Structures are given as C-alpha cells and as structure tokens.
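> Below you'll find a set of structures to go through.
Read-outs: derived from the displayed coordinates by stated rules, not from any lab. Just so we're clear, the structure is a prediction, and the values are computed from it rather than from any experiment. Cβ atoms are built from the backbone, for glycine too; each structure is taken alone.
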Structure 1
Amino acid sequence: MKLEAVELIRLDVPLKSAFRTSFSSVNLHQVVWVHAITDVGEGWAECGANERPDYSSEFHNGAATVLKSFLLPDLFALRHDLTAESVAPTLEWAKGHRMAKAAIETALLDAQLRASNTSFASYLGATKDKVPAGVSVGIMDSLPELMKFVEGYLADGYLRIKLKIEPGWDYEPVKLVRETFGPDLLLQVDANTAYTRNDFDLLKRLDEFNLLLVEQPINEEDVLGHAKLADYIDTPVCLDESIISADIARDAIELGAAEIINIKPSRVGGYIESVKIHNVSQAAGIPVWCGGMLETGIGRAANLALAALPNFTLPGDTSASARYFETDTTEPFVLVDGHISVPTGPGIGVDPIPEIVDRFTVSREIVRH
C-alpha cells in the first residue's frame, strides 16, 4: 500500500476519577491518535506515551514530533512498497521511540487488515473470543477509600485486583485487601520501579499474602537486581518497564529476572514485536499478560486481540471502558461475567465516534508526503 497522509489528533479525555501511581497522578487522559490514510483505506491507533516522560522517556508531544520529523518521511518514501511488516525494519535506524513507532505501525496494520477484511485477532493468532479482565487500582489517600474502590470493582465482576504500591503504601493496603476479601482473590501489586535493592526485606514481607506477582519493583535497567530479588522472595517477579523487545525478554528470562512478563504493545514497538515476546515467553514456559496505558477504545480494541493469544494466561489490565471513562471514543467495551469480548470486525474492529472525538479533540494536524 501507499501512505498518502497521516493525521495526528491530540485528545483530552476526562477520567472518571484520578489515577495515581508511584510516579504521577492524572485525572485527564491526554493522548495522541495516529490516523493513517492510505490508498487501500484508513487505519487508527493510539500512542501510549503519557503527557510527561514519567512512565518511559517518551511523551506525547515528543512522539508527535519524532513522527513528523523522522519516521513518517521514511514511510512516505516507500511509496507503494509499504506494509505494516516493513515499518520496524524501515525505522530500525532510529534509536528508541518505540511508542511513536508502535502508533504508526498499528495504524498501518489496521488499514492493511481492514482492506483484506481480516481482524487483528486473526492476524495476531488469537485463540479466544473473550479475555478475562482484571483492574488496576491506583494509590489512594486512605485505606477506607481504597476499600470502597476495590469493593466496587469486585461487585462489577473483575476477576483480578492489581494494587499500585510505593514505599509507605504497600504492606498495610495489601494486608487489608487480602484479609477482607480472602485467600481466593486473585491479587497482585505493581510498583512501577518505586523500590531499590535496599528494599528487598520490605518486599519480602509481601510473601505472606500469596500474591500472583509483584510487578516491576525496581529500576527498569536493573535486570540483574530483579534476578537477585526473584531469588530472595517467594512472590513471582513480573517485568514491565524492563521489557522493550523480544531479545530483552529472552535475556531477562535466562537471567531468572522475569518469572512473568507484562506485554504492553506501545512499550515494545507494536503488536508484531509483542507477538514475538509472547512466543519467546511461551517457549520458555513464562506466562504473560497484557498491560494497559489508560487506553480509549481505539487502543483497547487492539489490546484485547493481543490478550486472546494462547500464552496470555493471567487476567490483564484490559478493563471495560466504564472503568476509566464516562464516555469512550468508540462503542464501549463492556464487562460480562468477568470477561470482555474480542472485536471480530476488520482491523481493530471498532471505529471512532466522530461527534465524541470532536468533543475531546484539542488539535489536529495533517502530515503529507
């Protein structure tokens, strides 16, 4: 296919409540969408970069800039030889910027699959038509507030609870949730790199709560530190920020640093690389699950297709639209009996609702060859 133009759309989508992690607190989902216009049709994608470079080194304005200045010119130059599969090798010269690369690759893959009447799920190799849904619970101002939210999510039917933690908000919240809801609750924690090698004894205290996993407890570059921690504690160590490619995943597994892996397509450069990480992990007997970046329906649809692959054996963060938004930008994803259905239509299987997109749009920019 030939890339004719790309529209970069900045949206501010209000969250139902503030979402706080160890690195930030947000009540507005500020995001860039990539709308690819090709000679075979159009495709949509959501860039996973935050407003600030807090989760990773990327941020949404920077991602838009690198797309305009460096990535898109190379893809325009391919003329009719462009495919979604050619994006990564074409842009390999550009160091990093995986979220920007993932966004354009996904938009082109959406256009390509819509043209061939193929769903994302089918293309990626999905084996399920619905996926079990977990929910991520942010850091709260008080334990009673935490309990109110957890009770509400369990009443909604979520099958797994993930608690964000940081030093000073870890042992007591986890203890309260475990004691209140019992040993059968699927419970895990996510530190987003908030701890150091000096905190191993503190993290070991969490062993008594029989958690599914502790996610990314220390710095993403300290893979060896995670291997040492995995030897020191009983709770399985899951890597998130550390895993940026299939090669890194393979190394982390061999070092014993990753007993479980969270795959976020935006973090690793796209869905094609995500499948490679899935396959590497599956071959090594390492389970994976699909994380999230507060995506609107455009990003959530593709994540659900990925989460339907066979080695995604743990509930992910692919929550219902109503978990985050009063109004989503597509037809909402709904939780039914703890699961969310995988879209079956061509491409990502959903379309933006124009009047809602217009309501949340901050700016639009068309980039042409």
Structure 2
Amino acid sequence: MTDAGKKTTDYRFKLLYAISMIVIVSAHCDDGAINLFYDWVPYMGTILSVLIFASGYFYKSSAEEAPLAFLWKKCKRLIIPMYLWNLVYGFLVAALRHFGFTIGGEFSLHNLLLAPIYDGHQFAYNLAGWYVVPLFIAEAIYLLLRLLLSRLKLRVPETLILLFALGIGVLGLQLSIMGYREGWWLLLPRTAYFFAFFAGGVYYKRVLEKHDRLPHVVYFGLIILAQLAMLYFFHRMPIYVISTCESFPEGPLLPFIVGAIGVAFWLRVARILEPGLGKDRVLNAVADHSYSIMIHQFMGFMFVKTLYALAAKYTGHFADFDMERYKTDLWYYYTPERLPYYSLILYLIAGVALPVVFSIAGKAALKALRSKVVSEKTEGVR
C-alpha cells in the first residue's frame, strides 16, 4: 500500500503469473516449440509450485478478521466458476459424442458434482482445472491455522509455521507413496503439497523477501550448483506429476526441494524482467486471466486441431492429419510435415490467447448486461 492508502501493482508477480501460465500451457502441448530453461529447471514438479507460492504471497492477515467472508470470496472466484464450467464441458462432451468424439467421461451426477473435487479430469477438456479444489482447501486450512493460533494467543514464529506446513506436505506425499492416492485419497497429497508452497509464499513475503539481495551471478550460480548436485546424485533432473501424485521414487522431501528451486529461479527471472516487461499489456492480460487459461487451454488446442481437420477434409491439404486420433486422443498434436516441431507454437499461442480473449469478451458482455438491467430498473422507477 502507498502512503495514500492506494493499492500498488507488483509487476514482478504479474510477470511470475504470466510466466507460469506460458510454461504450464507449453507443458501441455509438447513444449509448444519453446524451451524456457526446461533442461535445467524442468516444469514438471516446479512450475505449479510457483503458481501456488504466488497465491500464498498475496495472503493478507485481514482474512482472519472476517474468515467467512474470505472463504465465500474464494468460493465465488474459484469453486463456483469451476462447477459452472464443468457443467458446460459436460454438455460439450455429451454433444461431441454424436460426432464420433470419445474424449471425456460420461455426463453423470458423479462427474458433475463429485469428480471435480478429487479428480478434475472427468471431462478432459477442462482437466487443467484440477488444481482449483486443493488450492481452495489449502488456503482454508492455512486460514484456520492462523485463526487457531490467534484464538490460543500463541505467537508462533513464522519459521515454525513454515516447517509445520512442510511437515504436512511431506506426510501427504508419504501417504501417496504408500498407495493412498486413488479416488478420494488423491485430494490429500495434492492439498498437502499445495499447503506447503502456499505457506512458503506467505513466509517469503513476511520473512525472506527483505533478505533476497544476492547478486544475480551468485544467485543463479547457487541454483546451478543445486541442479548439478541433483544430476550427480540421481543421474537425472527429478520431475514429478503433482496432478496424479503417482511417483516419488526419491522420497517425500525432494519434491519440495525441487519445487523450491523452481520458485527461486523464476522469482529472480521475473525480477530481472520487470523493468522492461513488467507493464507489458499482453503479459499483464495473461497474468490477469490465469484462471481462464487454466480452465480453457485445451479448447485452445482443440481450436487449432479443428482448423487442421477442416483443412484436411475440405481442401486436400494436411493429408496426413489423423482424424481418428483427433476425435479420440486429447494429447494428439498434429504438426505438418514441413514444420514438424515449430508449428507447435500455434498450440501454445491458442492455448494462452483464446482463453484470455474469451474471458475479456465474457466480462464485457456481463458488464453490458448489468448496465442494461440497471438502466431498465431506473427507467421503471421513473
């Protein structure tokens, strides 16, 4: 806040959100023909922790003054839209069945109401929205923890709170290693992982940020040394798929170390880029519509595939386009023979840009509708 009490924009974290979106979308479309240091900082097991860390960074103590209002606000922003879009995608999947598409689950009450809580992959096209529920629960648990400490009048050091959250995270992944990751159990390790990184974001804001002053060369040198140590001990860069929590061969602690290194790397990259790109309107739009990108990115991919499908069917071009896989395999990304890898950039652009445009257009339409309703009411009073 400024002295005048006005909110200031942290463009460093705007960039962090934008980077997270671009990396996540590229991860879902075979790298999207880009490689943002993925050999050194693999996106699997790192970029999602960056997104959750950023959410924790913006946690405010004022939430503890009105916890129910805070949770309701989060419900309106996260849970209710998730269910509404799940309904839309359920209808879409059911409609596409009539055209030979088999992607997505059955239109059922279970997939409409229950599966979004513990799974999130029920209708496939919105599968990237699986993160919504564990993020909401992690935020709620963190709030309840703070309320409990306040009620007990315990002044616990921030470091102990972080260590407690990390302990919960490690315990959650250990249970996953023990096999507790099927069905409703999957919600537990997901939430535990998110809880640790959410607490990490709060800790950075309140404790570490003022000490984050290492020169760039030293800072990145330490990250490179850490990654070289990973290669030396594990003969590879450890990667983890948090959405399924199905493989943690090095144990339950290393995923948090890997995630923390990813957070440190991208946080400093965002700081370096902020002076030149912090106020870029396109990147700010990406950051501001991260929810829409997460929910709708696969429809952006399908838009590109549909253009190829139409061209293959009606123009004779792209004869090697596989129509069967287009209708049955969500992860099928067609690339023309003359641009076999580089054309993946089209999927990345569509996966980011179309959800942003869709969200902006939707908000504009809602605003116009509200204005019309208010105008009609005013005229009625007159």
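> Could you tell me which structure in 1, 2 was used to calculate helix-only ellipticity at 222 nm (-39500 (n - 2.57) for each DSSP H run of 4 or more, over all residues; to 500) as -9500?
On the way: 1: -9500; 2: -20500.
Source structure for this number: 1.
> Check the numbers for mean count of other Cβ atoms within 10 Å over residues 13-20 across 1, 2 and tell me which is largest.
For this comparison of mean count of other Cβ atoms within 10 Å over residues 13-20, the top structure is 2.
> Another question about this same structure. Assign the value 34, 28, 23, calculated as semi-axes √(5λ) of the Cα gyration tensor in Å, to the correct structure from 1, 2.
Working: 1: 33, 22, 19; 2: 34, 28, 23.
Answer for the origin of the read-out: 2.
> Hey, relative contact order in percent (Cα under 8 Å, 6 or more apart) derived from one of 1, 2 reads 22; which structure?
Structure of origin is 1.
> Can I ask one more? Between 1, 2, which one scores greatest on mean count of other Cβ atoms within 10 Å over residues 213-220?
Between 1, 2, the highest calculated value is found for 1.
> Output the label of whichever structure in 1, 2 has the greatest value of distance in nm of label points 7 Å out along Cα→Cβ at positions 253 and 317.
Answer by largest value of distance in nm of label points 7 Å out along Cα→Cβ at positions 253 and 317: 2.
> Could I ask something else about it? Once FRET efficiency 1/(1 + (r/R0)^6) of positions 45 and 61 (r between Cβ atoms, R0 = 25 Å, to 0.05) is calculated for all of 1, 2, which comes out largest?
Values: 1: 0.90; 2: 0.25.
Comparing 1, 2, the top value of FRET efficiency 1/(1 + (r/R0)^6) of positions 45 and 61 (r between Cβ atoms, R0 = 25 Å, to 0.05) belongs to 1.
> Separate question: Once mean count of other Cβ atoms within 10 Å over residues 245-252 is calculated for all of 1, 2, which comes out largest?
1
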